[in-house]
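Only the coordinates and a few stated rules stand behind these numbers; no lab work does. Computed from a predicted model, the values in this text were never measured in an experiment. Cβ atoms are built from the backbone, for glycine too; each structure is taken alone.
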Structure 1
């Protein structure tokens with residue numbers, strides 16, 4: 001069992017951080033707040049981490065466990081993500097699962113960001129956070145939600161689908177994306193609008209094929225196919241060509257029955 005008892009100085013630090021409503025603290029910032037030299041703070045923070053009051057995010061940077069939290073406390077992963085980086089939103093398979101668009105629960109929390117992060121992955125509490133750097137022109141289509149009284153940014157349903165088509169390796173497979181597209185809560189016009197805004201012919205072609213397969217209106221997309229070479233429908237599944245789709249200039253490497261298996 002973790003010893004969570006605090007010395008007078010440790011309690012003073014935890015209380016002050018709570019009063020300031022700080023969720024994350026660095027050695028650098030704490031040194032200025034408490035006027036304690038950094039060497040001594042390293043020792044204090046090390047003890048607070050061992051006692052379960054701090055969760056180390058990276059060297060010299062810690063997440064603060066709330067005073068009212070009990071042993072075994074776990075913060076919502078989206079709240080954790082909001083503290084790890086600025087200019088972000090939760091997307092890909094993580095967002096699909098959040099909206100109930102897939103039954104597959106991702107082992108990763110996928111975070112789209114325009115920032116370059118030194119580490120691409122963080123392991124924190126029971127979660128693995130994966131940062132996916134995207135271009136600024138793709139940084140749109142997300143909304144703000146309140147979770148545990150904290151604001152977090154999450155892709156809209158439609159943008160999560162588009163992000164999955166853009167980077168299939170973070171989607172599960174294209175089969176999960178096809179299933180999400182058929183959900184009655186999805187605004188197909190918004191899906192097409194977002195697809196075109198991404199300025200990615202490959203994405204548009206894959207979306208058009210899936211919409212045709214699902215007997216959903218694919219109009220407005222065909223004129224954006226371009227004259228590019230044929231590409232594979234799935235970038236993850238085996239590159240065994242089942243047929244060539246001339247309309248969307250695709251090498252179809254997924255059986256129809258597999259795409260509709262759900």
Structure 2
């Protein structure tokens with residue numbers, strides 16, 4: 001019986017990631033897209049009509065990762081024009097940087113937008129409170145994974161906490177419904193200054209599929225400074241890890 005368990009563990013291989021700065025995801029992973037302009041852009045126009053969130057623009061040709069659901073249907077419809085790479089480094093300090101064009105070779109982080117007190121105070125320890133503002137639990141599962149034995153993000157002193165009073169910032173997932181608008185405000189008010197705000201997931205970035213719904217109230221994002229914008233549906237653990245490490249000055253993209 002013990003032998004069979006050892007055999008299963010051996011088949012899993014070495015899952016722990018020794019260096020979070022040296023990670024290459026599988027080629028099947030959908031990360032930063034590459035856009036190519038061709039003489040005939042009819043496939044792009046068809047792909048734009050397919051996109052349920054309006055992430056694709058044809059004039060000029062661009063793809064908004066803040067709206068993108070990473071379903072891959074656009075790449076199937078317009079394979080000559082749209083290709084998803086396995087580049088997970090797509091978090092940024094600027095909402096505008098999430099708009100990919102044919103000239104985009106990487107998602108710029110814009111370190112000049114990072115508040116100076118953030119790396120000064122939180123480079124060695126950062127506690128975050130996660131709020132699911134009408135999320136579907138997919139991103140929450142990925143955020144939980146950052147602390148598992150594979151990624152072990154806690155080795156850098158970065159962990160999630162149960163109380164906003166014990167945290168340094170908030171990670172918001174979901175499109176932010178009216179029902180969660182007030183609880184989010186209460187949570188944010190309980191976090192001591194200076195507090196970090198991280199918007200995690202395409203739904204949180206733009207509202208996603210629910211952006212036009214009357215049940216959505218996004219006044220929080222309009223009224224508060226956002227330190228990190230993280231696209232994804234859901235956001236991959238390495239996207240979160242890379243962006244946060246850049247934010248606190250542990251690495252530079």
Structure 3
């Protein structure tokens with residue numbers, strides 16, 4: 001039986017009679033991209049067997065990415081589109097990422113050069129190269145960004161952390177569209193926090209998180225917390241506000257209770273941003 005014609009990009013005459021023909025045509029970029037990935041992957045990351053178990057995420061990634069980067073430099077004569085998406089690992093109460101390097105025709109991925117899951121955002125950072133042509137979090141900033149914070153200004157660190165928060169946030173939590181209604185609690189949370197936690201991320205950023213329990217103050221609310229995430233400048237001990245948000249999900253709040261537990265008076269309050 002004759003194999004069906006495989007159309008990668010009809011406009012550029014990339015039409016093939018078999019999968020073998022497709023792989024032969026793209027052999028050089030595949031080899032180059034795979035070689036780069038193998039050099040970058042660490043022993044602490046997913047094994048080949050674990051990676052195979054997550055391949056079902058590829059379809060979701062390609063249909064609904066968090067980020068897409070247009071890379072015109074890595075492979076001469078071929079434009080590569082790097083798709084990146086963050087997923088929640090519910091079994092281990094953690095997050096991980098899936099990355100796909102693809103060929104696009106009429107804005108549709110028609111061939112994947114390489115795809116893999118990774119535990120580390122630092123590996124994703126390698127593939128955030130070229131031009132950012134799509135960023136899902138920028139669609140969400142309208143709800144989460146408050147004047148004076150880094151999120152509203154499109155700061156990449158704030159966007160990444162905010163995106164991670166949205167992924168692990170319970171569907172029963174306060175709707176994101178209501179965030180602005182609680183914005184007035186931001187200053188109170190920073191100035192009169194019930195808890196302050198300092199944590200250094202794997203990327204070397206020192207984050208200081210302010211948590212205010214407002215459950216008793218909010219009539220009819222069983223639980224209500226407000227959380228403000230700041231970036232500490234180790235030289236001055238001042239804090240730039242990344243983003244803030246309300247939550248009634250105690251499990252989500254617990255995620256921000258890690259690192260060094262500080263007393264409020266130990267932290268110097270300077271400017272929001």
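Have a look at 1, 2, 3 and say which one yields 0.75 for FRET efficiency 1/(1 + (r/R0)^6) of positions 41 and 105 (r between Cβ atoms, R0 = 35 Å, to 0.05), as calculated. Label of the originating structure: 3.
Where does the value 72, 41, 34 come from, among 1, 2, 3, when Cα extents along the principal axes in Å is the thing being computed? List each step's numbers first, then the result.
Values: 1: 73, 33, 31; 2: 54, 53, 36; 3: 72, 41, 34.
Of the structures listed, the value fits 3.
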